[in-house]
Structure 1
Amino acid sequence: MSVQEPTVLQTPAGLKYLPPAREAAWIGLLQAHSELTRGLDAELVSAHGLTLSAYDVLSRLAHAEEGHLRMSMLAERSQLSLSRVSRVIDTLESRGLAARRSCPGDSRVVHATITAEGHALVSRAQETFFTVIEERFLGRLTCGEVEQLGELLGRLIVGRLGEQCPNAVEAG
């Protein structure tokens, strides 16, 4: 009979904390995300004058089928708040990299579009983006580890439970 590790531990004073393996997974995820996004942001700003958020917004606009996206859709896809996307678009507009356009059929709807200058800049910035992703993240893992990590994180993103450690959903 095996002993199952508890998902949450408790001090004699009643304060809860994670067991070492779970804490390492949680803190590791947070630190890796923080280090990667800070590194990407610094490299993109240094090389292209674009924050990571601005790069993401421009990249999504550049890849949009119709060359534009509703502001609300852009916010959803970039995982930024609508007000944050609006501020990013303000900055991009002031640099001539993006523009807002009203929807002809519905004046309440605003689309963001990328300009030719924005498209050229995001095309150049892609090299920096993919180089940093490779050097600081994917290149540090084997192909099998990348596949496994994608599968594991995919479960978290779509909310599937899949295989779990015993008692993983009982804590709380």
Structure 2
Amino acid sequence: MEKEQIINNLESNIKVFEGLCDNITSEQARWKPSPDKWSILEVINHLYDEEQLDFRARVEKLLKNDRDWKPIDPQGWVTSKKYHEREFRSSLENFIKEREHSVKWLRSLNNEGWDTPLEHPKLGTFTAYKMLSAWLAHDYLHIRQIMRILYQYLEEVGKNDMIMYAGKW
């Protein structure tokens, strides 16, 4: 897939996330399928932090051939940054603004350095292009996760024992 197409898909996913979250209530955003699973609110705040502190930052480091990758803790941030206590609509708006900023920044870059390899101590060889592809894949994983939470919410809270008519999840 071409770099421009990946960037276009990252931009298009803004509408996907907005559409998935358009009619979600605050209660629904905080609902968890089980105590050890994330709520939609936590997913959105995770996406917000990953946008700034992981993918955009790592693409920039790769393009600059900067080998100083500071460790991050996306799983730990969920509790340490109190994602579940945040307000849903402002969390979604923050993520959307960051994504718009990322897309604008990505489009401003030239075509140099995208395939320059950099060795990650644990993950192997990375390039800025591979990180850009992982960024888009990350979106798709969380789109699927939000859809699964919405289905599980309907299944549990919707008091409808006939949703299996729709088909197996």
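All of the numbers you see were taken from the coordinates with simple rules; none came from a lab. Here the structure is a predicted model, which is why all the values come from computation and not from measurement. Cβ atoms are built from the backbone, for glycine too; each structure is taken alone.
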query = Which structure, out of 1, 2, was Rg/Rh (Cα atoms, Kirkwood Rh) calculated from, if the result is 1.09?
reply = 1
request  = Determine which structure produced the value 32 for relative contact order in percent (Cα under 8 Å, 6 or more apart), calculated from the coordinates; the candidates are 1, 2.
outcome  = 2
query = One of 1, 2 was used to calculate percent of Cα pairs over 19 Å apart, for residues 48-111 alone, giving 42; which?
reply = 2
note = distance in nm of label points 7 Å out along Cα→Cβ at positions 72 and 88 gets 1.9 when computed on, of labels 1, 2, structure 1
